[in-house]
1. Given structures 1, 2, which gives the highest value for distance in nm of label points 7 Å out along Cα→Cβ at positions 121 and 241?
2. From which structure (1, 2) was helix-only ellipticity at 222 nm (-39500 (n - 2.57) for each DSSP H run of 4 or more, over all residues; to 500) calculated, if the value obtained is -8500?
3. Out of 1, 2, which one gives 14.5 for mean count of other Cβ atoms within 10 Å over residues 209-216 as computed from the coordinates?
4. Between structures 1, 2, where is relative contact order in percent (Cα under 8 Å, 6 or more apart) highest?
5. Which structure, out of 1, 2, was FRET efficiency 1/(1 + (r/R0)^6) of positions 33 and 249 (r between Cβ atoms, R0 = 35 Å, to 0.05) derived from, given a value of 1.00?
6. Can you tell which of 1, 2 yields 17.4 when mean count of other Cβ atoms within 10 Å over residues 73-80 is derived from it?
7. Matching task: 18.9 is the computed value of mean count of other Cβ atoms within 10 Å over residues 25-32. Pick the structure from 1, 2.
8. Assuming 20.6, 86 is Rg and Dmax of the Cα atoms in Å as calculated from a single structure, say which of 1, 2 it is.
Structure 1
Amino acid sequence: MSSTAPLAVFWFLFMAGLGVIFPYQSLYFRENTALAGAQLGLLLAVRPLVGMLAQPFWGQVADRTGSRSRVLAVLAAGTGVGYLLLSQADAFPILLAAMAFAALFSSAAMPTGTSVSMAALGARATSRYGTIRVWGTVGFFVLVVGFPFALHRAQAARGLVREPGGPSEPGLELIFYVAAALSLAAACVAWRLPQGGAMAARSRRGDLRLLLRHRPYLRLLCFAFLAHLFLQGPILLFPVFIRAHGGSIDTVSRMWIPMLLLEIPLILLSGPIIRRIGARGLLAVGVIADGLRWLICSLVSDLSVMYALQLLHGLVVAGLFVGSALYVESVVPERLRSTGQGLLGMIGVSCAGVFSSASAGWLLEHMGPNAPYRIGGAGALLLGAALPLILPRPRRPEEPSTTPSPS
């Protein structure tokens, strides 16, 4: 049986878990555990900080062993256990430790999932990747929209009501239980994925040095670092930003609807789009769209305007995330897929994310909720305009010759 259908199920389940965690975790940590802005920024920085080590480590394990699907299953299972630990943590040091454990697995799950998907698609990867990855967005959409209804039902059943000075959403720790169940289900699906063919290709000693000397790949890492530096902090603090402008958890949920409605068709059509404008074009569109979104949000106070601006999120995901994954696929050897995607995650999502999360938390504390969006948006616009100067056209590295030279 083709592995594409189980992969679509994996993406649906795993990203459905993210649809519960990602939009609401900063609100939970800010209100339900009463973290200060600087503490919140530090806690959110733990995941990318741990990811700087975890992502290349798991990428090397997957490529050197050739057991990419089994590694993916371990990562999804570890993510689920990490979510359960977070549900039980309350003191700040314990939260840091639980977040670090979850990040050890969750930070590498999506890069590894991308490499497994690319290997399963083979020569069709560039044109067909979006048809698999889009199911992750569908899962994210279903949970981000449906979770507030489930939360309100759970609150009513437990008799939880908002009290003066208390959190706006009591019982919000439910996000971790739901996400854990979905991640563990995704692990079961990943464990049953095929392991042969391109999925089992093994890298060789010295391959990593070949990759790290390849100019297009190194330039992509630099671009990804800058893009995530400007843009990660604002999206992580988005629920706090909406609350500061008078919104509720239902407002946050509704804000994600336009984000995902446009994202789904754009990811699905990423193959035809990339054939027309290329990976570099996708990346430029994604970064500029996110810069516009956050800069304008920081200059207005009308939630309806912010709601309309979230349509740009679809361009961001299809451009920045899918574009960078497809650029990597165009510049790394097949046997280094997991390492290439893992290093991209390490430099972009993790390394830049540490600085972005910490600085966004500091700006929130000292300059107000608009500051991370104003600074990040302006920086992203400048970066998008400079993309042709930073990023060359994709090409694979030249393999060292193994044929002895004639005497």
Structure 2
Amino acid sequence: MRTPVVVIGAGQAGLAMSHHLTGRGIDHVVLDRGEVANSWRTERWDSLRLLTPNWMTRLPGHRYDGPDPDGFMTKDETISLLSSYGQSFGAPVRSHVTVEHVRARCGGFDVLTDQGTWTCDSVVAATGASSEPRLPAVAADVPARIDQLTALQYRNPSQLSSGDVLVVGASASGAQIADELQRSGRNVTLAVGDHIRLPRTYRGHDIHWWMDAIGQLDERYEEVEDLTRARRLPSLQLVGSPERRTLDINSLVSEGVRVTGKLMRVSGNVAQFSGGLANLVANADLKQNRLFDRIDEHAAEHLVDASVPEPTRPEPTVVGEAPTELELSGFDTIVWATGYRPKYGWLDTVAFDQRGRLMHDGGVCAVPGLYLLGLPFLRRRKSSFIDGVGPDSAELASHLHAHLDHRTRV
């Protein structure tokens, strides 16, 4: 089988790229191991909603025009959105095709799948950043009687045994899962590592409205001093909910969640935690206030102070005395919400450096004709959002088009 471009992944990033390729008249195929929005269908918990408000649900050729612009799409609504979006321009999706290997060859690629081989000039890897969970080494030391599952495996509280739950990780996934489990009547302990604290709303607007207004979400990868660090930042400690509530350490503690520092080791039946929780939350509060400073300056400079409420900042995080050791005898389950990483085991080894890192510049790989899409801060700070894959895919589609033209001329 022959086509100029193979796009791997039929989620938001792959469909956005397909839209641009279709608009440029470039023949291509989109391959997915499942169906459109497969990760949303199979790797997200039941109550999950988008962290970004509906008005930010912008894709190439699509803008949200529904009745609830300040709401947050549910998991099922997001699946429906992406499915109808692909259908709207006839995205050439081939479902239930597993890519086994992408082999670079002279002037192009062979994409080996469980349903045959595609020969192409260019490949776009649009499988995103959440292909597999990051499990810390300490997981191997947990007593065998304790159930362990990752945020990708968690679905709802009824899935878990009736005993206490330890949730490890306090970014978006960990905070939301701990919140849901505590509200279901479980006794939850949350092990807190590095996190980014933000309120759902500030001065009458969603926090993403402000970050969009001050230009932070459009900050480009060439503009940051430490891009590696920027790409590793944890997800925002937020939840999308109809009541637009704030989810942070303070709100979790008020619900009865017990918080500890970062889980460091498990020795027999004892879990040991870092004693640096106070420093972690203080640092998160400091960064939050720096963002508020930028927002307030923007409001003053653009004369919108009269149209928004006066600044009212959240109270500092209060954690009290956090235990540094806990007996695991009372815990039945550990939920690992310790982040995700992309998985490109099917890519040719020539795409990686000696340390196993993909070599690319804003998604343009060192291997000519190979592109990445949907990763955190790929080309701009919002790259991993639905709102970010559109502008990223537009720039990469332009580069890809030039690559194909060059090949034609040669």
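Every read-out reported here was derived from the displayed coordinates using simple, explicitly stated rules and does not represent laboratory data. Just so we're clear, the structure is a prediction, and the values are computed from it rather than from any experiment. Cβ atoms are built from the backbone, for glycine too; each structure is taken alone.
1. Going through 1, 2 one by one, distance in nm of label points 7 Å out along Cα→Cβ at positions 121 and 241 is largest in 2.
2. Details: 1: -25000; 2: -8500.
Label of the source structure: 2.
3. Comparing all candidates, it corresponds to 1.
4. Comparing 1, 2 by relative contact order in percent (Cα under 8 Å, 6 or more apart), the maximum is at 1.
5. Source structure for this number: 1.
6. Derived from the structure labelled 2.
7. 2
8. Computing Rg and Dmax of the Cα atoms in Å on every structure in 1, 2 gives 20.6, 86 only for 1.
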